[in-house]
Structure P
């Protein structure tokens with residue numbers, strides 16, 4: 001399968017994603033420059049993490065206006081797979097391909113640590129290698145990962161089952177919304193995302209964004225392979241439809 005990894009000025013996880021898809025999963029992978037207007041036949045498109053355009057204005061705001069994003073939109077609207085990781089998730093929000101927005105972490109600090117995620121959907125092209133309710137450990141590295149959404153639209157998002165991952169304790173428990181700092185909420189939902197949301201998808205399930213980094217925990221040498229199933233699931237979904 002052909003996979004495309006989009007590179008923006010300031011991307012710093014593009015080579016990590018390339019390595020997992022190319023050298024771990026054995027797929028054909030190409031880098032796509034932000035100034036291009038074609039995906040060059042890519043079936044899976046990944047918007048990687050980093051600090052595109054230095055996160056000026058808002059994280060992902062300038063990248064969302066890049067020429068390549070018009071091609072990403074066409075690909076997504078045609079049913080193609082699009083995965084946004086960290087800064088890539090922020091781009092999907094800024095471009096309107098996914099709903100909601102990001103603001104600064106509630107402690108206003110950059111957070112780089114492992115977190116625990118609960119799988120809420122196991123029927124998506126990206127999550128078929130997991131089971132619903134499974135708890136994963138993945139790293140985060142962001143300053144603007146506090147997901148927010150309008151209350152009425154958030155309810156619709158939840159009812160439609162579009163939340164894919166939530167921040168939880170190692171036992172899979174979601175902290176109470178009013179948890180005080182330095183208690184369960186601060187420890188597990190570190191950025192303060194509403195409803196502990198760590199990842200969402202579109203209605204059709206072919207576009208997914210998430211703040212944690214699965215590419216940083218997808219090899220045994222890294223001491224954690226919880227992220228590998230996400231990429232292998234997407235590759236497997238493409239092979240089934242080929």
Structure Q
């Protein structure tokens with residue numbers, strides 16, 4: 001049984017890698033077989049070659065985008081959680097501010113990015129603000145839903161045991177809200193990378209979004225693909241980092 005389990009785990013890990021290798025080989029064969037121009041669709045080997053040649057520039061732009069993503073996400077988390085607590089515990093805010101937040105969530109952030117750049121300039125701050133906006137709403141909505149998910153029966157049970165409001169909050173509401181909060185964080189962290197790129201598209205002098213925009217304008221498509229791949233890796237890595245935090249924070253769920 002243990003041998004079969006190990007074999008199954010190995011196959012589960014190997015299949016995605018094999019699928020990726022088959023996809024890359026097919027891509028390479030397609031580009032060379034049909035003689036597709038590099039400016040239209042570069043081959044994986046040309047993308048790898050350009051990545052090595054431009055590794056210093058790619059690294060510099062990667063750190064800029066990663067910095068904007070992490071700082072914007074961190075600010076959104078730090079502000080969204082207190083706002084969610086206030087909304088969940090204050091009926092007046094739930095009936096006034098919360099509907100406004102839900103309405104603002106539907107506003108396309110792509111449309112706001114040029115205005116934010118106009119108001120704040122073309123430095124790194126507007127990019128952080130865009131990341132903050134795309135992350136804030138998923139977190140505050142998920143956290144509010146989680147805090148309100150606690151059943152009245154459990155609250156009454158703790159209060160019958162002379163638990164204070166703070167103890168109910170820390171020992172009951174927060175643990176039960178954590179799965180909802182982490183779902184919001186996982187959604188937000190993937191949006192965060194998109195927000196950083198949107199901000200860099202509007203007006204920037206560095207960052208992977210800026211690199212993609214300039215390289216496509218100069219028909220350096222392999223370099224643009226290289227930046228896209230790095231953005232994908234960043235997004236996946238941050239997602240699994242948040243998932244790791246979720247597993248550590250919600251051990252009782254496993």
Structure R
């Protein structure tokens with residue numbers, strides 16, 4: 001009964017239309033309560049709630065990148081075709097073809113990500129009982145690294161490393177690796193954004209090359225998508241460590 005009432009309150013907070021998915025700290029208790037009679041432990045249900053929630057977040061952010069890049073490719077194609085028809089600059093048919101192929105790749109990413117997001121929403125709906133549909137959006141839609149500053153076995157476990165279980169140690173090492181990968185991805189993200197801004201400005205002013213813009217958009221897609229995946233991997237590594245240490 002408590003679950004039904006909580007779910008009803010959250011649905012009302014959505015204000016009509018498609019259900020708005022609440023923050024993770026509200027989703028987790030619902031998953032634990034709904035699945036309390038299942039064979040899974042509360043810790044496992046908490047882990048699954050975090051997994052599906054983070055999947056929706058990071059795939060939604062990747063989708064935003066894909067849609068942005070698709071739009072930028074479309075604008076670049078229009079300008080390139082105008083320059084080609086007017087004989088301005090050194091735009092070739094090959095340049096236009098490359099830009100069109102780049103846009104096709106972005107469209108492919110959009111289709112794939114929309115499907116993956118829908119699947120994660122179905123999983124979260126089944127786990128929590130919430131009225132989540134394909135059109136549902138997240139109240140907190142940007143994935144952020146969770147707070148986790150501990151950097152030693154002793155800080156994590158509060159005991160000597162020799163008394164920790166093997167799986168706990170492995171889980172902590174995975175957090176450490178994911179944190180290092182996230183730091184690397186953060187640095188690359190800043191550099192890549194600056195590169196794209198420069199190439200777009202050059203192209204708009206007629207001093208840029210279509211091939212350089214194509215490469216910049218591809219790199220931008222790969223690096224920013226990789227950054228959001230790095231955040232997801234870090235958050236999931238922390239969630240796995242929590243599952244190992246708390247059960």
Item to complete: Tell me which of P, Q, R gives 2.2 when you compute distance in nm of label points 7 Å out along Cα→Cβ at positions 18 and 82.
Response: P
Discussion item. If Cα extents along the principal axes in Å is calculated from each of P, Q, R, which structure is the one that comes out at 49, 37, 35?
Written reply: P
Item to complete: Identify which of structures P, Q, R gives the largest calculated value of relative contact order in percent (Cα under 8 Å, 6 or more apart).
Response: R
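Each reported figure results from applying straightforward, stated rules to the coordinates on display, with no laboratory input. Remember, predicted model here, so these are calculated numbers, not experimental data. Cβ atoms are built from the backbone, for glycine too; each structure is taken alone.
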